[in-house]
Each structure stands twice: as structure tokens, then as C-alpha cells.
1. Work out which structure the value -0.56, -1.23 belongs to, where log10 I(q)/I(0) by the Debye sum over Cα atoms at q = 0.11, 0.25 Å⁻¹, for residues 146-249 alone was derived from one of I, II.
2. Assuming 18.8 is mean count of other Cβ atoms within 10 Å over residues 42-49 as calculated from a single structure, say which of I, II it is.
3. Just checking, which of I, II has the largest value of distance in nm of label points 7 Å out along Cα→Cβ at positions 346 and 362?
4. Assuming -11000 is helix-only ellipticity at 222 nm (-39500 (n - 2.57) for each DSSP H run of 4 or more, over all residues; to 500) as calculated from a single structure, say which of I, II it is.
5. Comparing I, II, where is FRET efficiency 1/(1 + (r/R0)^6) of positions 298 and 474 (r between Cβ atoms, R0 = 41 Å, to 0.05) highest?
6. Using the calculated result 6 for relative contact order in percent (Cα under 8 Å, 6 or more apart), pick out the matching structure from I, II.
7. For the read-out mean count of other Cβ atoms within 10 Å over residues 66-73, a value of 13.8 was computed from one structure; give its label from I, II.
8. For Rg/Rh (Cα atoms, Kirkwood Rh), find whichever of I, II sits highest and give me its label.
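Computed from the coordinates by the stated procedures, all read-outs in this text should not be read as laboratory data. The shown structure was predicted, so the numbers you read here are calculated from the model rather than taken from an experiment. Cβ atoms are built from the backbone, for glycine too; each structure is taken alone.
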Structure I
Amino acid sequence: MGNSLPSSPSRKKSLQVAPKIKAEDNPWYLLATLYGVPEEENHALQERNRIAWNRYFAANLDDESRAQLIGQRRHPVEELAAFPPEELQEVATAFAERCKALANKPALPPSDADIDFSNVDFEYNASFEQYLFGRYSFFRSATFTDGAHFNGATFTNEADFAGGATFTFLADFDGAVFSREANFSDATFVSGADFVDVTFSDIANFRGATCCNAKFNGAIFSRVAQFSDANFSEVAGFNGAAFSDLADFGGAIFSDRAEFVRATFSRGAIFKNATFKYAIFKSAVFLDGAKFADATFQGLSLFVDAKMKTSTSFEGATFKTVPPQFFGVELHEGTIWPAYKYWPTPKKGDKVQEFVRAYECLKAEMDRLKRHEDELDFFALELQSRVLLGRWEWGLPIALYGLLSDYGRSYARPLYALFAVAAVGALVLLLSGAVVPWQSLWLSIANTLNVFGFRKDFFDSHYIENLPAALKILAAIQTILGAILLFLFGLGIRNKFRMK
């Protein structure tokens, strides 16, 4: 929607050193409150100001952008109709009247210029609910000391709040005075949202917001940060962000990289039902738990060197293509993992070694935490990954190990296999006619359990020596298989009951 205007280095530098100015001395604020500054519950005046602002900037919309906004029902149709020339004159007259009491009377800002609220000190409530920001919008280093209402606003070009915009008091939510939050719920940032180094001293509400190329790097959230059901259509940057209270990203969709490098979550982080294309939590710190329950990780997820000081839940989470990387991570013993079936194994053409290393790391960490069952699961996943290394010394033995004992996790499978070996052997002996029917079963069992010496206890050596060569070979095969299956049975019992 519209064309994003690039920010020049010189302009950004000048904004950083500009002094604070009162809102009433800023022409854009005067235009935003064209008919006066409304009280919090004066919805009629708020609506009148909004309609005038939106129609003024609707002149910048092309037909496609206007149709898209109408189709999304973000703004009423009548608010997206540009002023005709005669009504523009009325706007100019109203603006002149708005500036009448000022010593320095600014000119009406042109509708095709950047919207510049940089360094403005909003001493009182700032209401921009459902406003249309049709140009590049600067709020760099602005200070909101009472409240900020941007819920339902649309930014068709980049919105720049970087450089330390500060929301210091609680703000109204949809007109309710008690809601107390910096409210960007359901706001849409079409061409980028820059909140780098912004400080939210109270609740920051971005619930249901749609953000393209969102930058919250270095942002400080002193109270609840609400990003549930937000949609990040491009990179979402929260690198170095500090969340002092709950950070709620439940149901959020990250369509590109979700970057939380060195982010700090002090009072819990919720990513339940979130969807990640790429999740990067490298060196992130979770001091009070994190919930990734039922989250979907479509691609690479990095938790390298992260610190999870308390229980973290991945219950029901799905890693669709590659396992997460937890190299150097500090996990808590209360970590909850998804069921074994939700973990991926490599397919032909995948980088198998990356799967192997990832599962080796998780297996070692589970061993350190004495989480034996999880350790076995990750060991099984590691072995399943090794099968595709393509070497016979890995593929066939591992495949048989998995088939016969579920990678050492089952004692039932080798037990059933022992019965099968004995039954098949008894049938072969019976059909051979070399032994009487009642001896075929006992001899087969003795062959299978020959490691215990049962055969010599029930059958003398002369009897065995007189058997045909084929039956001697059968006995040797049963003895070998029996020994292997008994070992796997014992291993399964040991692993099941965690015996040394």
C-alpha cells in the first residue's frame, strides 16, 4: 500500500539531537486535533478529528490501496474519500482557527509530506485511534506522558518510533479509562514499524496488530507486553529487548525470522500456538519460564546459548522440518518436551549430520538433568537420523535395533521375537521329521535359550550330534538370535526401570 519513503541518514541524525517541543507547537498535532483536543470520553470530537485527518491523507492512496483498506474494513468508505478542493479550503480555515491562539502560527502541513512528531512531548492523552498515516511517520524520541491510543491505526508507510519514544503512564483501551495501556491493538504497519530502543513503562498492547518488518530491538517493556495474535509478515526483531513483566506472543504468526537474540524475559514468556518460520532465541534468557506449547516451528529454530532458569514447556509443539538447536543451552530439569512423534527425522537430501548433532546435544543435556526417558527418546532420534548416513555399518544395524527393541526402549518387542524364534524353529523341526512331535517344541526352546545351558540339561550330546546338518545350522541360528534378543530384553527392562 503506497510507496515507503526511505529515511536519509542526515534526517535521522538531525531528529536525534532536536530539542523536545510541546504538542501544541507541532503542526501535525494541530492537524490531528483540528477541531480541538478531546477529553477521553468525548468520542464525537475524536471521530470528527479522525475523519478530517483520514480524508486529508486519503489523497495519497492509489485505487488499489484504497480498495484493499475498504475490503479489510479497516476504515469506513467515507473516511477514505479525499477532500474535494472546496472542502480542502475549509480544512485550511479550520487549521488557521486552530492556530489562532499561538504566537507562532505554522502553515498547514502538505498531505504528501512526511508526518513528523519527532521529539514531541505529548503531555496529555494522545488519541490516534483508527487514524490513517498515509506517509512516512516519525515519532522518534517522542514522549507520551499520559496515554497513547493507536488501536486500529493504519500506517501505510514506515512508522518510526525509534530513538527512545517513551510511554510512561497507562493508556485507555478502546475508550475504557481503566484499561491503561499504550494501545496499538489491531494496528497495521504496512511498510515497517521501528520501535528500536523504545521504552514502554506500562502495558504495551499490540494484540492482533499486523506488522511488516517490525523492529523492537533494544526495547524495554516494564509491564505486560501483549502481542497475542499479532501477525509479523516480515522480519520481527526483538534483539536485546527486555521484558520485565509477562511477554505474551500467544497465537502470533512469524512469517519470516523471529529474532530474540539476547532478549531477556523476566516474568514469563508465552508463545503458545505461535507459528514460526524461523525462530532465533540465541543467548536469550528466560528467568521465569516460557510456554511454547502447541507452537509450530516450520524451519530452523535456534536456542543456542539460551538460559532457561525455570520450567519451559514445549508440550504439543511441532518441529516440522528440522530439530531445534540447543547447543550450549542451560535447560531446567522441569522442561516439558513434545511427544516423540512430533520430532522430525531427516529425509533424503537433508543435511543428516545437523540432525545427528542436534539430537546428540539434547541427549547429553537430558543425561545431565537425569531425564532418562527423554534421553532415550533423543538417542532414538539420533539413531534414526544416522540411518540416512548411507553407510552399511550404520544403516542395517540401527534399522534392526529399532525394529527389534524400539532403540532399547521396549522390552516387549524382543520378548515377542523370542517366542517367534522358538515357534518358527519348532515348526521347522516338526516338518523335518527328524524329531518326534513332542520334542520339536522343547528342542526349539532349548536352542533359543541355549545361552542358559538348557539344551544340555534336557538333550544329551549324542542326540544333538545325530541331527541332520540343516537342523544343526537352525540350532546355531536360534542360539545366536536368542542371545541377541535376550540382551535386548534385558536392556529394555533396564531402561524401563532405570536400573544400572
Structure II
Amino acid sequence: MKAATGALLPPLESHVDRSGAPLHRQVYARIRGSILTGALKPGHRLPSTRTLASDLGLSRITVESAFTQLRAEGFVVRRVGSGSFVADVMPETVRAPRMMRGAGARTSTPARRAPHADALSARGRAITRAALEPEPVGVRVLQPCMPALDVFPHATWARIVARRARQQGTALLSYGDAAGFRPLREAVATYLCGARGARCSWEQVVIVSGAQQGIELAARLLLDPGDEAWLEEPGYLGARGALHTAGASVIPVRVDDEGLDVDAGIEAAPRARLAYVTPSHQYPLGVTMSLARRLALLAWAERANAWIIEDDYDSEFRYSGRPIASLQGLDEAGRVFYVGTFNKVMFPSLRLGYLVAPPELVDTVVAARALSDGHPPVHAQAALADFMNDGHFGAHVRQMRALYHERRDVLVDALASRLGDRLRIGPSEAGMHVAARMAEKGSDAELVAAANAKGVGVGGLARQYVGRQKAQGLLLGFSGSPPDEMRRAVKVLAKLMER
């Protein structure tokens, strides 16, 4: 390591937008960019986190999270007693582009420029603004909505996949039906009618890559630019993005102990074209929509000639009380688009879900599905159909329901023991995560960044809000983490919150 004097960073003040991306990501991106462009040379010493935090008017935790990420990716080397330095050797994924820009390079490649604002359509700009952060590769402890991959029946699944490959040969290698593999559509319809109280035929089931694609397809087909659409407040970021990219005017509608407040929605936007809801287990707060609210929502949709997207993403996992039937099963007027996913019940890389459309709109949905990406992967659909028809899916759901119940209890007990005075735990009768509001003032974004830097993959509650009134809190997943790992993670959170 070169004994360089502390390097001054390029000015950061103008790049810290307190209403934009998380602050630690902005600091990280600016330092990383300065390293890649050569403004910060290999071996140069960086300011201490304390100094940089003071200069930028940020908390030290925010700057520490940025430095931790830079170190994890190989851009920065940190030595106890000496400080933080720009690494002499860049990570493999960026070494070549950086060297071509550096002094003495024999060849040069033009730097990639950001597109002009007028290069994109209005929809393109909306997509850019609504883009979600990519899910992290791998599994992190307390990561919301992550299934228990450690106990998935890998051997059974592998045997079914291999059997399909042997029996079908090349039959599954050609193009598939845009609506999905018929045996899987039949299996899904049977499951939904029996387990979720839905009322549908297999012809209404369209296989998609997950709930997100189902929401996006429905929003794109039902909304014109400028149409008003209700969104739960707080609500699912993916749904917000789908509504925005469809050109909708998103109307946040508050959620209370009974779910979405239908009267508040009618008062705010009585002629809205669409409402997005998660009635069985509201995301992120975890409440269940009451029967009175369900009936009121259906009555409004019929009266206003509006549509409802029901997202039933983790309804399989209920730990107390009787199972709650789907909203779609109560719908007499055919106003509900019902979406669900296997990616949360089985495993995320499966990329299979379903959309149940009203009968008269199925052909339209299939046409849009075909334009989107042709058709779902046939091999995976065939294997999943066998997995369901052979009884393995039902057995897996029952096993996971019991396991998640145990893991939920472990997490809730650990939170109450270590953080009972700092976090108010929300409803946990169903689902794969719990929401916990912070009892003290502070930014959940900074706490989330610090926790993620230590491998604890909690989410933040505040960013799930559209309006200015934002509750600060954490989203903590229990389904994908063994008990001992959760207890250790809660200890990490406790230490971070003590700061």
C-alpha cells in the first residue's frame, strides 16, 4: 500500500439529493465513479468516515455503509490504524474498462454516455423512474418474502424434472402456448378453487413469470394515461411501478386494521379506473381485509365500472384463525383480476405465476402475454404440473406452513426480548414477514443500510409510502432463515439501534 497522503474527494455536496436515492448509495456511487474515471488513483488515501460524514452533513452510519459496500466489491482496502485506500487492483468485472481510460492505455473506448432526456418516450421515462432495485443474489438472513430453500424437496423436484425430460424428449422443446401449459393451468384452477375459494375454469388461468408480470399485464390493458388508480398506502413498490409505467395517476389510499379504507378511496378518487389490493395479507403491514371492506370494494368496482387487481402472493401461509377466501371468489360482476406466484411458495428462480382473468378478457390477456415474452418455459411448467398433480405441492405447502409458524414465533420472541422498547411489531397471523414500526424518531433507511452491510437483509417501511406521511420501520422476513441465524441477526439490529 502506498504511503499516500489523504486524497481529497471530488465535491460531493451537489450530488447528495435528500429526496432521491438512499444517501449511502449516493456516496457509494460517487466514490466508485471517481475511482473508475481515474479521479481517485490506486493507493490514494480516502478521508475517514467521521470526516466525510461531517463534511457532507450525514450520519457516520450512512458513510460507513458506503465504505463497507466499496470494500466488499473490491474498490477500497481498509487497514486498522491506517485508514481506507483505493485498491491497487480493481475487481475483474471493471478492470478492463478502467484500464482503457487510464494513462498509457494503447487503445481507447469512448465512455458510455447517459441518453438525452428526449431519447426516451414518456413511458420510457416512467419506467426509468419506477425501476426497482434488483434483488440480491443469494439469501440473506431476515430477507422479506424469501422461502425456506434449505428445506425445499430438491430430490423430489429433480426426479420429476428428469422424468419429464426422459418421457417427453423433444416434445417440450418447441414453442409453447402463450397462455401456458394446459395441464398446469388445469392444476392451478383446481388448486385455487379448492384452497382459495376462487371461482374459475382452467381457461381463465394464464401462466406468467410471477405476480409482477401479472400486475403489469393487467395495468397495461386496463389503464389509459391519466386514469386514476388506487394503491394501498403503504403498498407494494412493484405494483406502484406497474401503475406508473401504465401512465396511471396513482392515488394512495390509507390502510388501517381492516385493510384498505374503501370510503377514503371513494372520497379521494370516486371515478378511479382500478384498485390494487393485497387483501389476504396486506403488503407490507400484514393486516387482513375485513369481509365488510371486501364487499364494499366489490360494490364500488361494479358501481364505478372499475377493476380490481387482487394480489394473493403469500395467502397459503396463515397461522391462526380460519383461512380467508379470495376476493375473486366473492366477485359476482367479473371485476377482479387475480394474480399469484409460485416463486414465493417454491423457489424464486422458478419464475412461474398465474393471472386469472374474467372470461371475456382472457384472449386479450393472452395476446398481451404473447407480445411480452412469447410464452412461459414449457419444461418448468410441465414439471410443476406433475409436482402439483402428484400431491407434492400440497404436502410442501402444509410443511412450510408449520415451519414458518415456528420461525415466526422465534423471530417475534427475539424481537420482543431484545428490541421490545424500540420496535412495535405489527400483525403476524399470516405471510412470510412482519412489519415493525420504530418507536423512536430516526431514519429507517440508515438502519436498513447499516444492517444490509452486515448481511442482515431487512427492508425499510418508509419507502413503501407514496405520500409525505411515512412511518419509519423495518420489514423482517422469517420464512427463509433458520432460528439461530435470526437470533444472531436480531442481536446485530439491537447493537445498531443502540447507536
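1. Details: I: -0.27, -1.57; II: -0.56, -1.23.
Traced to structure II.
2. On the way: I: 15.8; II: 18.8.
It traces back to II.
3. Details: I: 1.6; II: 2.1.
Comparing I, II, the top value of distance in nm of label points 7 Å out along Cα→Cβ at positions 346 and 362 belongs to II.
4. Numbers: I: -11000; II: -13000.
Going through each structure in turn, the value belongs to I.
5. Working: I: 0.20; II: 0.80.
Once FRET efficiency 1/(1 + (r/R0)^6) of positions 298 and 474 (r between Cβ atoms, R0 = 41 Å, to 0.05) is tallied for I, II, the winner is II.
6. Only structure I yields this read-out.
7. Values: I: 13.8; II: 19.1.
Only one of I, II returns 13.8 for mean count of other Cβ atoms within 10 Å over residues 66-73, namely I.
8. Working: I: 1.26; II: 0.99.
With respect to Rg/Rh (Cα atoms, Kirkwood Rh), the highest-scoring structure among I, II is I.
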